[in-house]
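Have a look at these structures, which come just after this line.
Only the coordinates and a few stated rules stand behind these numbers; no lab work does. The shown structure was predicted, so the numbers you read here are calculated from the model rather than taken from an experiment. Cβ atoms are built from the backbone, for glycine too; each structure is taken alone.
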Structure I
Amino acid sequence: MRRSLRLLPLPLCIAFSLNAHAGDDMPLNWGLCPVQDVVKPFAEAQAAPEGLDIDNTQQDTDIEGDALSGTEENPVFSGNVTLRRGNQFMGADRLTYDKEQEHYTAQGSIRYQGSGLRMTAASAEGDQAKDTHVIRDLDYQLLSHRGNGGADSVNLNGDIGSLHGATYSTCPPDDRHWELRADRIDIDTEKGMAVARGATLRVGKVPVLYLPWFMFPTDERRRTGLLFPSISNSSRNGFDWKQPIYLNLAPNFDATLSPRLMSKRGAQLGAQFRYLVEGGAGIVEGTYMPNDDLRDRDRSLFKYGAYQNLSPHWQARANLNWISDARYYEDFNNSLDGLSLSTAFSEIGVYGRGQGWDAGITADHWQLADFTLTEAVLPYNRLPRAYVHWERALGLRFVGGIDAEAVRFQHPQFDAGSRMDLKPWISLPLEGDSWFLRSTAAFRHTSYQLEESLTASKSRSRSQPIFSLDSGLFFDRDTTVKGKDYLQTIEPRLYYLRVPYAYQDDMPLFDTQPLTFSWGQLFRDNRYSGADRQADANQLTLAVSTRMIRQSDGRERFSASLGQIRYFDESRVRIPGEPITEKGRSAWVADANYAPTDRWTIGASYQWDPKFNRTDLASVRARYMLPDDGLFNIGYRYRRGLIEQTDISFLYPINASWSIVGRHYYSLYDNKALETLAGVQWDSCCVAVRLVGRRYVHNRAGDLSNALMFEIELKGLGSAGQDTRRTLRRAILGYNRDDLYLVPPQTATGQPSQPDTVSDANP
């Protein structure tokens, strides 16, 4: 019998709820859900070949049994009957088949296993000619998900199927924290859609949601429909309901409408459009709120982000942002991150990269996003900016290159102009297994064409040679500490920089700020971020780093770095308001990290100025990782004249199910809490509930807001309420344990880090 039995590729589509929820960037925690076979594996079932996409409809059906009776036209298989086709298996105690009528009946211990599904049933019968089938009293388990359930009966007619008395849950049958039940589910496998009638969501034994009728997808094809809402309550917004509506417009683009109702402010409409084309993709987002009761005006936002590959070496990118008013981020961002956004930044450009070169032409624009400031603080717009970096080996171990930039600056309040910056250079890198020596000579020329109102002379220029010599040694030895083997390193480093003085006080300041003094600043050839100033220098950096690396696993147990600059001459170049860099010594820069155990990590950074006998910067951070993903974070940050803050956060598991979370972020400089957060969460095998209260600063004036957030998460189905996990993940570093491994470790190898600029105008 070679004709395929329709029963084998059973299109049950029982997991009707799996695609009804949006994706999550955090994996679900199934730690309380040990893998449990609701339907036990069948010993006689063949294993599915790995890495193969098998079309079972093209495979023959093989039938075996202990006994064969009946006639040739009406065979009867009995005793351990098995049917195999491809990676599908069905077993039964008895199977009868009428070849003329193409009717089959399977009885006794029906067992089925296919791609993604394992099930048992009491009986099954069907008509192969009419492609109709009935399966009674079945239990099923999804293999690729944790879903399981049952049905009183399943009726199949071609691509149309109906389930009667169906259930679904990700909880084990003996501990049903939640379950979906439906009187009837009609399924169209060709369209990938289903209609449930009389559906009830039960939490425990209590029905919490009843839907007399609803439609949902049954496969991974995108469909237009409702996504899960976001519900919250706060002192500023009142009751807050956001209902996303997904629109599947075409295979390569879609949209999401997000109407939102805030009882204290009014209604808002948000929209997102996504597209995918050959070699590129983009997202357009926007919101509009007519007559916001909070500000008594219309509020809106527009964002556009996209990229497009133009060739193997060139790509176009855009990141555009626009807001209706300077208080938009303050009013619509419920995290402290919104306070740091004093501007809305937009950039568009074409970028290229190849072997030994990168280049681009861009344009950027800044919009004020802080009502406490004026447009005078905005950075200059660069309309446009062109740059190129090129380098190549020149022979005899020499390496040469050039850095060039041309910019046209504009500003809403100030006059501006154009700037050309050229920096050709040549270097001789020498290195061995335990040493390196890099000498570099460069010549920097910067010229301006300025608007007449800025200066009596439109032209300005500056030319300076730059010479640096960077050298280092690497010493290491094997050592033993408390019976454990370590590799200890000592890495001294000398960096000499010589730049003669050039008068620059008559040059504008378009995009230049002093860099924050840090470890990386010890090894840069300019202490400014832009080309408007090139600092003169005659200085020598002395630094040393040491590390202790555990030999058994390569883990760094301890690292420390110490460095200082010796200024042989006074630096005469500076910007208005900047203190003079006098002859003598800079502040000491120290950084250390220590992991006394696999659970403890302690780090500290410190800058001490010997000239004034004062601390310029200090930070201490410590983390203790508890079992069961719990942790404590303690931090202290101080920068003279700017900030002094403490930050304590924790995730403390009380037991396997209950845990408490909290954060207290406090400014000693202002004597004010920046954010206080406390919450409790309960986690079970298939349900999680989180209740979080927050009091946080929502603007630069220091005004406080209160929020109470509640979320219930039915694992494998979706969640209702505000996204508390996102808030907790931001507030508590390590709430998602994997985040700890995304943070780059503190460098202690003498390599310069990326500098930070001191500019309140930058986001």
Structure II
Amino acid sequence: MTLTVVKRDGRREPLDLDKFHRVTMWACEGLTTVSASEIEMRSHIQFYNGMKTSEIQETLIKAAADLISEDAPGYQYVAGRLINYHLRKEVYGEHEPKPLWEHYQDVLQAGYYSSDYVTGDNPYDIKDFVELGSYVEHDRDFDIAYAGMEQFRGKYLVKNRVTGKLYETPQVAMMLISMILFKNYQKNRLQWVKEFYDALSTFQISLPTPIMAGLRTPQKQFSSCVLVETDDSLDSITATASAITKYVSQKAGIGIGAGRIRALGSPVRNGDTSHTGVVPFYRLFQSAVRSCSQGSVRNGAATLYYPLWHLEVEDLLVLKNNKGTEDNRIRHMDYCVQFNKVMYERLLSGGNITLFSPNDVPEMYDAFFTDVDKFRELYERAEKNSKLRKKVVSAIELFSSFMQERKDTGRIYLMNVDHANDHGAFLKEAAPIRQSNLCCEIDLPTKPINNVLDGTGEISLCTLAAINWGKIKDVSDFERPCALVVRALDALLDYQDYPVAAARTSTMARRPLGVGIINLAYWLARNDLRYSDIDSRGLALLHEYLEGWSYYLIKASVDLAIERGSCEKTTETKYWTGKFPIDTYKKDVDELVKPVYKMDWDGLRKVVTKSGIRNSTLMAIMPAETSAQVSNSTNGIEPPRSLVSVKQSKDGVMKQVVPEIRKLKNKYDLLWNQKSPEGYLKICAVIQKFVDQGISVNTSYNPHHYEGEQIPMSELIKHVVMFYKYGGKQLYYFNTADNAGEVVLPELEASITEDADCDSCKI
């Protein structure tokens, strides 16, 4: 009996084994260390009558993916090409893509593309679609490795997330993204589109999940990070919860500033009743975060911020651990504890830290963020005030409790609020920074809201992207991608919708952006540099490239201000006063690397004080997970854990190989080989010098490098103090290695995967 297969359109035809062999041979073409016959042999396809061709193709993809290894990295491209072959059949019905105009019309009619391309101001016509469609380099899809293609079809490409049906291929998606970003350009529009498409499709620029998954669809919220601050009132708390719900439903990660909420037992309504404390309200925020499904794109997630000196801090520090009951734990949010210089002074002097309820010391709470000397004065005065409710604890014990919870859960973070304000983009007396975002890299002003229609408050949004340092061979190479990414993101601010009035108010007034870095580990390896023992030569080279990256981002925004006008609140930025990040950084960094500058900062300073700046912030170093996989880059600024990483997500297990593994295999400084995070922290200190927002800085420890496989508490505190000394703003994850070289967080081991939190800022 002749076996038949069922094609995608339902037709049956005789099984043609030669055809599948030809496809596998095509996928292996031009690649070394790969074998088509090995893939076919490993696939173990059990053919049967009526088997679907899609099942055969998925089996071949899995077989190729399983063969990816250090010795055979080429299989990552074989698997990627097989996915592309499979994808084109699903989307176009054949291997050859449709003309762009025809494809756009089909998907528009199906309800998955936005009509904004052909409606409103400055619409595209058929001629534009034809020209841009002919410019699309569809074969660039074949340069996307396995992990990247899995991320594309799992998260990025337009699809029916119920049935799983896909409606586009990567190059089409990237061209349509470029078209909508530059739609309103009057002069040389198509040239801008082409140039941005080239930068995006060759992975010079990386865009975050909200943009890649949502832009070109009717959904119009693309900011990755949302910062919401609550006041100490029921109206503000409930408004905050409502705002969280609206933005979580639109795929954003949330930072919640909740430090103002008064402590348990505080009087309410002049003693009419006593306060229930912060925990019930934190639980309300958790419910808001988890209330809205985000489909298969991401889970909702939030980080909540409060000061170290809050009267309830001892109970708040343990909210995430697994030692209590559900009644006294709130485990589905992360927490960031806020410090300043006074807290460290108490630690280093062996002194005490006094805890207060914020409502009892409102002036002191405000000074905590804006003026460390005033805070110290008010804090010491409050300590002597016998009428104030307070509790005195040992500084070393409180720091140790914080570090123990950070170590045990991996998800208790740290924010140095004085550094965030002193070395930030804003004049702290006009626009203080009182919190960060989900992933601890965004430093923007916030003001509490009293209802979701309240436009007088500020909900800060940050729109992200990153420059791929793997594509940079010379400092001058930063200029064009920096200009393109600033223009694209700035245009996006005007295009997107704002479901909460306070978010529109803040974004339109400040126009904040956050451009980061991916592939730093590859850049270091290529330059024969290591995290663990980076020397002055290495830091000087890093300093030189960071200077160029920072300069060209600022210049791009200044040029845009000349062309289109500065942001409304440009006068609340340090840029307006002629100060750049290189003017406000912690000078202790000079111990690590000499402050030698090659860019024309003085010339730029003269221009910015006249024209202002288009975007109040420009840099933020986010944890780049997904886009790093798409571009086959190393994650953000992080060292790789292994040469072949196994990444888990909702879509399954994916293997990713570090760039140029065969050439640079011995040059990569793998995470768990590093005896301490000190080298990495020094690199972060130099990076922070050039960044106007923050960095998602992780601390990672391999217990096998320590006596008895126990990391001393003194070591942990030493690194926190070191981080503060060099001007660090926020500390993100605490990672611990097990024997297998993977992260182990005992209480959360079963639940933590790559997608356990929102990857909005993981671009």
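Hey, FRET efficiency 1/(1 + (r/R0)^6) of positions 251 and 635 (r between Cβ atoms, R0 = 25 Å, to 0.05) derived from one of I, II reads 0.00; which structure? Clearly, the read-out refers to I.
Suppose relative contact order in percent (Cα under 8 Å, 6 or more apart) works out to 14; of I, II, which structure was it derived from? Let's see the in-between values first.
Values: I: 7; II: 14.
That value comes from structure II.
The greatest value of Rg/Rh (Cα atoms, Kirkwood Rh) among structures I, II is that of I. For the set I, II, ranking by distance in nm of label points 7 Å out along Cα→Cβ at positions 243 and 315 places I highest.
Assuming -500 is helix-only ellipticity at 222 nm (-39500 (n - 2.57) for each DSSP H run of 4 or more, over all residues; to 500) as calculated from a single structure, say which of I, II it is. Spell out each step's value before the answer.
Details: I: -500; II: -12000.
So the calculation was done on I.
One of I, II was used to compute log10 I(q)/I(0) by the Debye sum over Cα atoms at q = 0.12, 0.13, 0.15, 0.18 Å⁻¹, for residues 579-642 alone, and the answer was -0.56, -0.64, -0.79, -0.94. Which one was it? This value belongs to structure II.
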